[in-house]
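Read through the structures below before going on.
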Structure 1
Amino acid sequence: MFEIIFLGTSASAPSVRRNLPALVVKKDEYRFLVDCGEGTQRQILQSGIGFKNLTRILLTHGHLDHILGLAGLISTFMRWESIDELEIIGTRSALERVYDLIYGVVLRGAEPPMPLHLRPVQPGLIFEAEDFTIQAFAVSHRGADSLGYLFEEKGRRPFLPEKAEALGIPNGPLRRELVAGNSVSLEDGRIIQPDMVLGEFRPGTRLAIVGDVGDPSNLIDVVQGADALVIE
């Protein structure tokens, strides 16, 4: 399951009660910051998330209301040194603007406070962990080179402990092998196949984050069937 923490839901300019666009997606030990509008680092502190493990930032596009918070965030990291490295992911045009902001305004000849990677991506798979993936997809938004992101848990077949008990399979490595899809041999010589202790396949949770969009018609196939959709 993915957890979403909204840090800002305004657009173009902040309001009295709403910060500029930013949200965090949490999954296991991973933290992904999606967009980084002005004031995002304060919202991170107020939310209690903190900066630990916040090592990847996904940008939907390069408009200023989605990236200006990077300046303050990098400036804070220069003082606190709170993370080991930082990867900023987005379209090439968005990262060109980010480069100008970070290296031209914040650093001005200084070295980044941590290994800093600006990683341009195109639609397709951009991240894979053991139990989930992130796909980027194209989004139409006022001529901007924009992306959305699809977080998707890998489907699985649940382990059925009652069937394992009935077959006399002890707790421990043998059960782990069956969950991994491998057959095992019991001490009495019986061969146990995974199908004997696994349930029906269950697709994983799907979370689609679109950000700003002009024409949503080309997003139907991508977001159809998503368990949650964040769209401006």
Structure 2
Amino acid sequence: MRSDVSAAAGRCPVLSRVSRVRREELVSHARIVEYESGDSLYIHDEPADRCFVLLAGWVKLYRVRRTGEEAVIRVQTQGEAMGINDAMRNGRYSHHASAVTPSRAIVFPSQVVRRALRADPNFGNVLLHHFLEVNDQLQDHIETLKSMKAIERLASFLQIHAEAQPNETVVTLPFDKATLARYLGVQPESLSRALKKLSEYGVRAKRSHIEITDIEALDALTQRGKDTLG
């Protein structure tokens, strides 16, 4: 089991940048946990006593409004870290984290991560670089929410997650459309209308994936939305 954790850590984009000695020290206290869709990794305002690095799947970070409605802050995927910023402050989780697909993560005790940060400045630099990348992505997402129409937000999402195949480009939807709508900041009915409208740009919605037959048209639509940002 320990060798499985070590091998997984070595393939992880974040942990692979850490020195072998530091990585093995972290791994000696870690475990791999499997999550089903809907399982909670951690809960808002509980002690941040664990840190996570996602190995597979998708996890949504969100808060719950007084109305009971979810506000999706971010959707995490393979290689991304969760809970470390809260753990570094020795505080509480600032949001909920729940799996939206079957997922797998390396889980570390927060005290072990804090100890590694104190002992190894390079580890801190690796985490800082990772969080700066995440911050840039969050800024781009905020600009998208504030400046783009629903159809342009969806087009941008599809463009980012598109996978080229021999005769077409495909986007495998990583989670349900309700979660996607919340992530894009639109109502489910607005998402449905945007998806239907995208058929004019070579987009065809299937049960579990979306086919893109004219990626240039989709790129042009996304660029049009970006141009409004100035």
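Where a number appears in this text, it was derived from the coordinates with a stated rule and is not lab data. Given the structure is predicted, the values throughout are model-derived calculations rather than measurements. Cβ atoms are built from the backbone, for glycine too; each structure is taken alone.
Quick notes on this structure:
- For 0.25 (FRET efficiency 1/(1 + (r/R0)^6) of positions 85 and 141 (r between Cβ atoms, R0 = 25 Å, to 0.05), calculated) the corresponding structure among 1, 2: 1
- Looking across 1, 2, the calculation of mean count of other Cβ atoms within 10 Å over residues 21-28 that yields 20.1 traces back to 1.
- If semi-axes √(5λ) of the Cα gyration tensor in Å, for residues 13-132 alone is computed and equals 25, 16, 12, the structure in 1, 2: 2
- Structure responsible for 7, 29, 32, 21, 10, 0, with P(r) over Cα pairs in 10 Å bins from 0, in percent calculated and labels 1, 2 on offer: 2
- Entry that produces -5500 once helix-only ellipticity at 222 nm (-39500 (n - 2.57) for each DSSP H run of 4 or more, over all residues; to 500) is calculated, selected from 1, 2: 1
- Computing relative contact order in percent (Cα under 8 Å, 6 or more apart) across structures 1, 2 gives 13 for structure 1.
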